[in-house]
Structure 1
Amino acid sequence: MSSENTGGSAIRIASVGHAVFAVTLIGLGILGLIKGDFGPTWPSLPKGTPAAVRETLVYLCALVYLGCGIGLLWRRTAAVASRVLLGYLLVWLLLFRVPQVFYLHPTLLAAWGFGQTALIVAAAWVLYVWFAGDRDAQRFGFATGENGLRIARVLCGLALIPFGLAHFVYLKETVVLIPGWPPSPDFWAYLTGAAFVAAGLAILSGVWARLAATLLVLQLAGFALIVWLPRVVTGNLSAFQWGEVVTTVALMAAAWVVADSYRDKPWLGWAWR
């Protein structure tokens, strides 16, 4: 899928999701530099990590988000930025998130953390496919083209399953976040959890995948507007909940990129064809 350029402009925007994701990365990078700490989208380092190493990685992660976010918006740097972002995030996913699924308890929370990073990796992979040049196709053919999009979509689908299961397993914690005005908060917790699982299965199978990915973006946007925005306005947020706000926005932006990757597919068709 090629990017859409306008005339001789130096700005390179492949889709609305691409622009939203790039701006979100810039915001996350600035936030990391200001706080001097890992943002909520990064996995925690193992205990015993030297302070100097941790501090170096904190600022490196922030600079990668900031630099790649800016680079993704410019014609001459979009390909390099997508390559660097994907490679860097894959290292974190494989070295930190994947092992945590096997040794952290409870396992579902570890899987949720894996899903969080995997969805962002999926978005970076889609952008890499869009901006990959001939040299990328020759050297890394398995990661570009339709095969690259398939890998990205599988990562997205896998990420959504633990998101949904968490709504069922941690029902009490989920219900607390639901505003008081809708009736039957348990119902909405179950419904949104089931929606995550259904979207994950649809994207993994390719059945109605475009519709599922689009509804995923709308659901995450709904969380941001209905659950988090009122709390942000009133200032009624703990430090943990602020992290959830940032995470929700980042995941929505990443999901938007994945949804845009289906724009040449039918809404109710088979995405793998």
Structure 2
Amino acid sequence: MQATELALDWQGRAIQLEIQWVGSDDPGAPVMVFLHEGLGSVALWKDFPAALCRRLGMRGLVYSRPGYGNSTPRAPDEHWGVDFMHRQADEILPALLDALSITRPWLFGHSDGGSIALLFAAHHPLRTAGLIVIAPHIMVESMTIASIRQARSAFLQQGLRAQLARYHCDVDSAFFGWNTIWLAPEFVGWTIEAELALIRAPVLAVQGEEDEYGSLRQVTGIQAKLAWAKVVALPACGHSPHRDQPQQLIETVAAFVANQT
């Protein structure tokens, strides 16, 4: 199905979210909502959500957060704060689910999207059926900051801007909204570790063993707070398991979901 736009009111401001439905056509099938990374969008997921949802027999909702893809860009004077992922979890995602009458979805989040999924499940436990988080962030590590600095250099000097421009209507809005706050001095102490204890849903946390944006502490830290969480480390895999090891990830997710139903 082609991507469409959904109008939302966000704190008195009219915005448009780019959304796309994939997977099962059965309106009664369970829903998996996909939350993209810090530079992601509907298009950047490519065909992975559709492939996963076909395997699971689920309907998949893929969307671009404000500032990304073909959703409403970040305003030129809009600077994201340390709480930007909390605001997505507590404001945008609930409004999106309400607008589409989605009551209790599974969440599949990558990187920043994984953190947003964890926060939503912590703050809205009755609205979450289960969580798949890949390469999530639960705290800031020095290796993460180093890689984000490298991304800034690549964007400004090494062609990353042109690559990303294929996936965002305002590529500068997408890149600098994310990059600037992650590199801000006040972001160094960001953590969601204490909030993890509020989660009640089943959790699968997956990390590539060669992830340049975070160590395995990001997923073992989830298990330290939630004893029932399942942690999987994928060899020969970097920050994007859905691109580096897609079939292995699909089978890992399918086995996990099957054990929860």
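A short reminder: the numbers here are calculations on the coordinates, not readings from a lab. Nothing here was measured: the structure is a model prediction, and the numbers come from that model. Cβ atoms are built from the backbone, for glycine too; each structure is taken alone.
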Here log10 I(q)/I(0) by the Debye sum over Cα atoms at q = 0.12, 0.14, 0.16, 0.23 Å⁻¹, for residues 112-223 alone has been calculated and equals -0.48, -0.61, -0.75, -1.22, so which of 1, 2 was it run on? 1
To which of 1, 2 does the computed value -22500 (helix-only ellipticity at 222 nm (-39500 (n - 2.57) for each DSSP H run of 4 or more, over all residues; to 500)) belong? 1
One of 1, 2 was used to calculate Rg/Rh (Cα atoms, Kirkwood Rh), yielding 0.93; that structure is 2
Comparing mean count of other Cβ atoms within 10 Å over residues 168-175 across structures 1, 2, the largest value goes to 2
Comparing structures 1, 2 by mean count of other Cβ atoms within 10 Å over residues 200-207, which one has the largest value? 2
If mean count of other Cβ atoms within 10 Å over residues 32-39 is calculated for 1, 2, the one returning 24.8 is structure 2
